[in-house]
Every structure is written in C-alpha cells, then in structure tokens.
Structure I
Amino acid sequence: MKLLALEKDVPGVADNAFTDELLKQEAARAWKLQQAGVLRELYFRADREAAVLVLECANIEEARTILSTLPLVKNGFIEFDVIPLKAYPGFARLFEENI
C-alpha cells in the first residue's frame, strides 16, 4: 500500500533541538529505509520546512511503526499525518464501451 506522510510540527520544540548530529542520524535512517524499499520518495515542501514522504507499507500501522524509527520522531521533535493512497480509477472510463 502506498502512503503519504506529511510532517507536522510539535509545539514547544525549539529550533536549536535540531542539532547537526541529530539531523545526520535522521538522514542515515532515511537512507536505510530508502535502501530497504520502504521509503520510496522524500521531499521538503517548497512553501515551508516540512518533510513529505511516500512510503510502501502493508498498512497505516506499519507506516507509523516505520516512521517511529526516525530519530526526530523518536525524540518527539516531529510527527506525521499518514494518509493511505489508492490508484485513480477514472482512466477506466476511457475504455468503457458505449451502451
């Protein structure tokens, strides 16, 4: 199942909590998840600093478990909204026979 994960700020977390070492650990974990085929795409929003991830997992619970292994989530500095996606079915209309 393809899932979209949108980063949410956690109120009260100071900017200086995001140390260079912690961000390096976050990048290393994201790399491992990408190499494992779980993290399919990783972006930052253009309108503000927030990550947008595309994951391939069995279900939402698995995605949440995977996201909880990210150091910034583990430390309570960020959270994610997880949105399940499904394929657009509308193209089938192009191939329906006229009745």
Structure II
Amino acid sequence: MKPQRITVRYEGRVQGIGFRYTVASLAKELNVSGWVKNEFDGSVALVAEGSEALLMELLSAIHRSNLGRYITNERMRRSAATGEFSNFSVRH
C-alpha cells in the first residue's frame, strides 16, 4: 500500500491540555511521520503520513485518549504522501 497523508484541524478546548505532546507520543508509537502544532485561532493542526491503517489507528487513538472529550470539531483532508518527514515532531 502507498503511504497517505492526512491533514486534520481540531477545534475545541485543544490548547493548554497537552494535546500536541499526546498526539506526538501516539504517532511515534505507531511509527507515523509528520507534525502537530497550535494555531493562532486556538485550533490544533495535524499533518501525518503513513499507511491508511496506521493513520486511522492514530485518529482512533486520539479519540480514545483523554483528548477526545476536548474535541468539538474535526476536519480532515486526505492527499498523497510526500515522504518529506523522517519522524514526528511538535512544531511551535
């Protein structure tokens, strides 16, 4: 299977609760590459690349974690992976 990319925007009370570091930990456990960062409008952006199965597991793990209760809206786009990431990071 070809790697894919998902770009997700999380809204709700998603800043100031360890959202980025929890997502980074989950992504690293699943060997997914990409990044997560806080946006100026209070949302959190996630860009992740990996197999379809791993990306869907990452999204499920985020909702199963303590973060799920803080998410009020989630918008996702899919695209082809670029392979530009060698690991997963928290961007500032």
Structure III
Amino acid sequence: MYYVYILASQRNGTLYVGVTNDLVRRVWEHKQDAVPGFTKRHQIHTLVHYEVHEEIAEAIAREKRVKRWLRKWKLELIERNNPEWRDLYDSLAP
C-alpha cells in the first residue's frame, strides 16, 4: 500500500502534500519534527487527508497532480472528506 497525504499547520493554514509507504511512521516523523525541511519550518503536523493506492507509480503520479493543484482545490478536497479538519493520525496510530 502507498499513501498520498495532506498535512496542515491549522485549519486553512499552510499545506503539505506527500507520498509514503508507511503513513503512520511518516506522519509521526512530521509531528516530531524528525526531518529538517518545509514541515518542520512551518510547523505542519496535522494529517487532514490521505488516499490509499496499490501501486507506487499511481501514488507518485497522484501526489504530483495534487501538488500542482490550486490551493482552493486542495482545500475543497479536505473539506469534502474531513470538514472538521480532524487530525486523522489519531485514527491510524496503534
């Protein structure tokens, strides 16, 4: 399984789109600021959207598409599936 995910700094805040094969581990790394970069600099820690893909090529293509989207479209995607902007990590972590 592969995952395309969106993290947010807060509701309607700064967004980050990523891809991974281990969503729980990767989001935990973002939350712990374990890796220097954009999400650490901008305090982007809330998992607000994710999608599951069978093939890595499909996941990477989707990530690239979503990254090119207008911000408005990304916000609409989040609002459609997670209107409360809940941290979805809480439902994933063991």
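Read-outs: derived from the displayed coordinates by stated rules, not from any lab. It should be emphasised that the depicted structure is a prediction, and the values quoted were computed from it without experimental measurement. Cβ atoms are built from the backbone, for glycine too; each structure is taken alone.
For the set I, II, III, ranking by distance in nm of label points 7 Å out along Cα→Cβ at positions 10 and 26 places III highest.
When Rg and Dmax of the Cα atoms in Å is computed across structures I, II, III, the figure 12.0, 36 traces back to II.
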